[in-house]
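Just below sit the structures, each encoded as structure tokens.
Any read-out appearing in this document is the output of simple, stated calculations on the displayed coordinates, not a laboratory observation. Quick caveat: nothing in here was measured; it's all calculated off a predicted structure.
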Structure P
Amino acid sequence: MGVDPERAAWVALAMTPAIGPERMKHLIDACGSATGALSAPVAFLGTVPKMTLAAATAVSQASAEGGAEVIVRAEAMGATVLLPRDPGFPELLEQIADMPPVLFALGNLGLLERPAVAIVGSRDHSGYGETVADRVGRMAASAGLVVVSGMARGLDAVAHAAALEVGGGSIGVLGNGLGVIYPAANRRLYQRMAEQGLLLTEFPPGERPQVHTFPRRNRLISGLARVTVVVEAGEGSGTMITVDEASRQGRTVMAVPGPITSKTSVGTNRLLRDGAQPLLEPLDLLEHYPEHRQLAGTPLPVTSGPPAGPPGRSPSPATCPRRSTGWRWRCRPGGRTSTG
């Protein structure tokens, strides 16, 4: 069975250099579909809001065949390609201004349907921070929440592992494509997450991490969760990018207080001074998830959600739920799309 032409064109457009979420949204609005954008003249593409001549030229050089190759490569790895309005596309991500136009997911897709909390912190952390990340991760997972973090070494890895240890769910958001294990020290965690949790990225399979890919990843970490918990963050820590994204998205930020003599708590203590909600004990988190309070401390098995299709196959947009998005992506029987 071949790849649906519109899906292939959509992925090709999303993978085009210089075409981020904002430009892609304008292109779909102006051209009516991804296939329409790929076939539009450069002169017309240049009139689309936010488009530059370089970006318009890049779009004109992209092809649906290239998008189909990306989809086939992802599915060969056992991954699922999710587009906006597909079954299983995270509803909370549909609410952010720079919604990702495509996601590649490997693991338990059912975790995307469950309430989640983001737990983040510095790579260079203290023993105190490690203990807190472990306890909060275990409590959250035991209460039925999905723990989201960025698969970095340090407190991200601690939070992921804590959730898995109690039989809970965890989503690792990558700053690179599937199949690339970064950092190398997290190889075992990567395997565990693919088997017991979920690995999620907007970058195509095999893409290496770069400096600019991590801020893009961070907006998805906060975007997937109602609450972002900052365990430790030194001055100038990249963790603060996630905090900024959470604030921009209108999500709650909680911070763990630390010793005023600790350089790894400078960032969190400043967040508290500036109005972040304090997390003084793990159960404080459940004030934002009252429906989960009674489950705290009870280990939950990881459950497989309803599949979005056969393993390694991406869902057909023909069965899209009718959720409202800011994108003109509409479904018609037979996997075709229309605008409206």
Structure Q
Amino acid sequence: MFTFLIPLLLLSISPQEQASIIWNSYGPEVGSAYGDNIRLTDDLNADGLQDLLTWSPGASTDFLSRNGAIRALSLADGSLIWQFTGWRDEQNLGVDIPFLGDVNQDGFQDILVSLPRESTSSLTMNGSMLALSGLDGSILWQVDGAADLEHLGSDALVLDDLDADGIFEIAVAFPEASTNGLSLNGQVQILSGATGQAIWATAGTEIGEFMGEVLGQPGDLNGDGTPDIIVGSPLASTQGLFKNGSVKALSGADGSLIWSYFGSANFLGWGSKIIPARDIDGDGINEVISSNPGASTNGLWQNGVIAAFSGATGQLVWQLDGSTDLTQLGETAAIVGDIDLDGVLDFVLGV
């Protein structure tokens, strides 16, 4: 067996000289997995420099296996400012740590930690979400899933500030939830970034909708001043069809439905991917782009499909289907500006 200690390196680069190492910092123990992910954060130690966050969900620390670790390091010399580690085997703490804003009003960005496999309160894999202080790594709040196998945090998206308190909100989805007497209709909740408590919740309206597989934020679609939410449900089997999929726009203020679009044929799988877009039709409201590279249309197999929907109404603006079997059109897409100078933004598509 070979053991590796992976360091973090800070390099100095100038036009005249080769890169040189300013400092390096090694993980404190075997399996620390230092440097898996790195992000700049605030100046935590008041030395005039922004500091670093590093997080390693596969880190094995404190005689545990893959418990995960989050650490804040000084940008000046790589020294440890604080660390927060998982407390049991296979916890994988720190898969992602998005900023929440300044939750505790101490002047520093705080972070969100999701533990979808956590078991609390005599439940099994109900999941947990934590807000950690960016300054010292202490827990500011914790919210736990309410049922066995809820996996709270497995489908989560940090949103813009919806309630005007200066702190980002969190969208969490439960695609396999069964509510309101329906089976596998799915549910989406919005949690306050300040407290972790639910602001609103909305559920799928059809059996087998699996609402919430994919989440996105397109901006303000209904003109009420609050950013809204797009929910993609590619596994939805509705209106007598199989895996036709759906795309829904929900009010960020209260979760009410703005519009919905259901696939018109089997295996369209609308909502598989939600791609950030801008205003295409000139009405001042961002459009919604959705694709499913695994869709089978026009008698072809996994040719893929991508379409633009009006952000205001959900009406189909345009649709493009892959031209051959296994093209898988729409696997990746990016806005690249107005290439052909027709006044409309263009896209690059990956196949």
If relative contact order in percent (Cα under 8 Å, 6 or more apart) is calculated for P, Q, the one returning 6 is structure Q
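Computing volume of the Cα convex hull per residue in Å³, for residues 96-159 alone for each of P, Q, which one ends up highest?
Result for volume of the Cα convex hull per residue in Å³, for residues 96-159 alone over P, Q: largest is P.
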Value 35, 21, 18, calculated as semi-axes √(5λ) of the Cα gyration tensor in Å from one of P, Q, is from structure P
If helix-only ellipticity at 222 nm (-39500 (n - 2.57) for each DSSP H run of 4 or more, over all residues; to 500) is calculated for P, Q, the one returning 0 is structure Q
